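What follows is a set of structures for review.
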Structure P
Amino acid sequence: MTRYIDAEKLLKHIPYEEIVSRFAVVNSPTEDVEPVKHGMWVDKGHFTTMCSCCEHYVSRGLLFDYETMNFCPNCGAKMDEKE
């Protein structure tokens, strides 16, 4: 499991005298991350479903089963919210 930390907050807890530890934090590799969005599929009728986060419409049919798709193909929201 990957854990992401806020390096600026971590540096506030490392004493200034611990140069090696501070150097390790400052020079650690970084990642661009976004908070996870949570949403749900909203049935709009007429074989159409909408993402509650981005309001992207998807037509239901043979190629798309929204009840088993656990993320929005448009915005990436995790579809785990309940009504």
Structure Q
Amino acid sequence: MYGVPRRTLSRHLKGEVQKVGSLSRFACDLPPEFEAALVAHAVLLQQMLFGLNTVELRKLAYKIAEKKKLAHRFKKSDGW
């Protein structure tokens, strides 16, 4: 259906393919508990019908990281 060779599927199903490294380009700067809390907060806001867009979520993450004095790679934009 998707044009994936049968041999490739077979190797993946048998566990013959080793997963090396990360699939993303960027490593996470923030601790996992910070990320989990931020996700929980975003979900809560969504449930209250006050969802955040990506820019607002990044601004919130930046402000919290600054307040808690966490090392990060966020760039402060004008107006934040």
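Since every read-out is calculated from the coordinates, none of them should be taken as a lab result. Remember, predicted model here, so these are calculated numbers, not experimental data. Cβ atoms are built from the backbone, for glycine too; each structure is taken alone.
A few notes on this one:
- Among P, Q, structure where helix-only ellipticity at 222 nm (-39500 (n - 2.57) for each DSSP H run of 4 or more, over all residues; to 500) as derived comes to -3500: P
- Structure from which 1.29 was derived, Rg/Rh (Cα atoms, Kirkwood Rh), options P, Q: P
- A value of 3.9 for distance in nm of label points 7 Å out along Cα→Cβ at positions 25 and 49, calculated from one of P, Q, originates in structure Q.
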